[in-house]
Structure 1
């Protein structure tokens, strides 16, 4: 099953996670709470004065930044578009690989120090093993927002504001898409009824690990994703190293297992690097470049 969606800014903006927006601007998490208060001067003033005196100037900065961001979102509506694509595949786990249709998707197993008795996780752990003789499913997704024509400006503040908003919009578009997949397209959670805050706190069943994030650190798997869902559908092209253009792009997997959770692969040894390189079908030195942060 396949779906391509094109959304306007106002159709996805309610799914923005402002915590990460403010993080990108160097604000501590407590300042992101301004996005939850009523947008009137009295409420904003009350919120600012809830901080210790020495932090009130920073809180006022957060108010201004949010106001500028929301105004820019209004300006960008019907100008910027979020494009998403996804496809559901039959899948099985085969060791540390996921077999997606006829495609082998190699993965890395967690190597961080553990408490006694805790498992070393791999994303394939959350897919039905091939040995069971039963098929599971997996979702493969990608999304992008192309802001290249809007960031060609000498106004550095506006440029950075557009870039950080587009990063949040593409994630918001995937949040909305994932909701649709869980309830309807895949339909494994048809009765899910969560608030926006519940969604942003990931209280739903399943996970959607993105390429380049701690449980899926090898960005070169974007070439596998491209073969599976054709990233050009949403305007994404890949560099020779698997990086995505435009910069506000995201790709990854959707897993439905009730116990699926995020984790960090962490550092790996030479033995796992060699094994992974063999499963990827690429020279060890190539993989050493892609996984430099994990070695």
Structure 2
């Protein structure tokens, strides 16, 4: 038997890992084009907008004006993004951790445009977003967050920053209320919960690399102070038996197409599924 891939040891011991060079240059180019299409659509709408599970979230930046911060569940509308989320290589990365029957609870695009000073995420654990908690069982072992790098990720353009080993600390009282995407990444927040800010490590990625992290791993990301984009395609997977929500992505390892939207995070999915602006 061959030895398990090294990334599995990193993930289990450090709470995060990187698999290098999963997607090639042509695939990353196709992914980047899909990002550009959704960004243009978001700007054209001018306001945050929802259609079922799909959400385009805009924000205001002091230097750039209106920017697109993220899109949730773009795969309902964009076939390229749908293909990446259920690519066999993604299955093969996460299956050793959560098995072959897999649902998805996160399908999200993140942007940090060049010079976007406000595109920042405060330190947090993704476990805070698993609500209602009764629907998300075995959170420490049954869930894997992944991110596909569309651009190089460096400190100057807002790479994610991790506190290694923090996934072993359980759920921590991080954040100051409100949305994480409206909070700055502050070292004092780590110290307040007993983590050493000097221990944090930047997640340095090349286009096509795949990062993975635990729901309990503390992480954040700073602003983009460079002249280059920083785009990340996030997909969160779960062992199907441990989650009452989410979209099936693989059944016994076989990719599943999207059908009628399933309940994930949008509680009013069945009451208000039609397209609408968030301020309506």
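From 1, 2, which structure was distance in nm of label points 7 Å out along Cα→Cβ at positions 4 and 236 = 1.4 calculated on? Structure 1 accounts for this read-out. Taking mean count of other Cβ atoms within 10 Å over residues 68-75 as the criterion, the largest value within structures 1, 2 is that of 2.
Sorting 1, 2 by FRET efficiency 1/(1 + (r/R0)^6) of positions 180 and 220 (r between Cβ atoms, R0 = 25 Å, to 0.05) from high to low puts 2 first, with the largest value. I have 3.4 for distance in nm of label points 7 Å out along Cα→Cβ at positions 36 and 156, calculated from one of the structures 1, 2. Which structure is it? Derived from the structure labelled 1. The value -0.39, -0.60, -1.22, -1.65 for log10 I(q)/I(0) by the Debye sum over Cα atoms at q = 0.09, 0.11, 0.15, 0.17 Å⁻¹ was derived from one model only; which of 1, 2 is it? For log10 I(q)/I(0) by the Debye sum over Cα atoms at q = 0.09, 0.11, 0.15, 0.17 Å⁻¹, the value -0.39, -0.60, -1.22, -1.65 is produced by structure 2. Suppose distance in nm of label points 7 Å out along Cα→Cβ at positions 108 and 260 works out to 2.0; of 1, 2, which structure was it derived from? Answer for the origin of the read-out: 1.
Across the set 1, 2, relative contact order in percent (Cα under 8 Å, 6 or more apart) reaches its highest value in structure 2.
Can you tell which of 1, 2 yields 16.4 when mean count of other Cβ atoms within 10 Å over residues 20-27 is derived from it? The partial results should precede the final answer.
Working: 1: 16.4; 2: 13.2.
Working through the options, I get structure 1.
When distance in nm of label points 7 Å out along Cα→Cβ at positions 28 and 44 is calculated for each of structures 1, 2, structure 2 gives the greatest result. Between structures 1, 2, the calculation of mean count of other Cβ atoms within 10 Å over residues 172-179 yields its largest number for 1.
For the read-out helix-only ellipticity at 222 nm (-39500 (n - 2.57) for each DSSP H run of 4 or more, over all residues; to 500), a value of -10000 was computed from one structure; give its label from 1, 2. The correct label is 1.
Laboratory data are not the source of any read-out in this text; all were calculated from the coordinates shown. These figures come from a predicted structure and were not determined experimentally. Cβ atoms are built from the backbone, for glycine too; each structure is taken alone.
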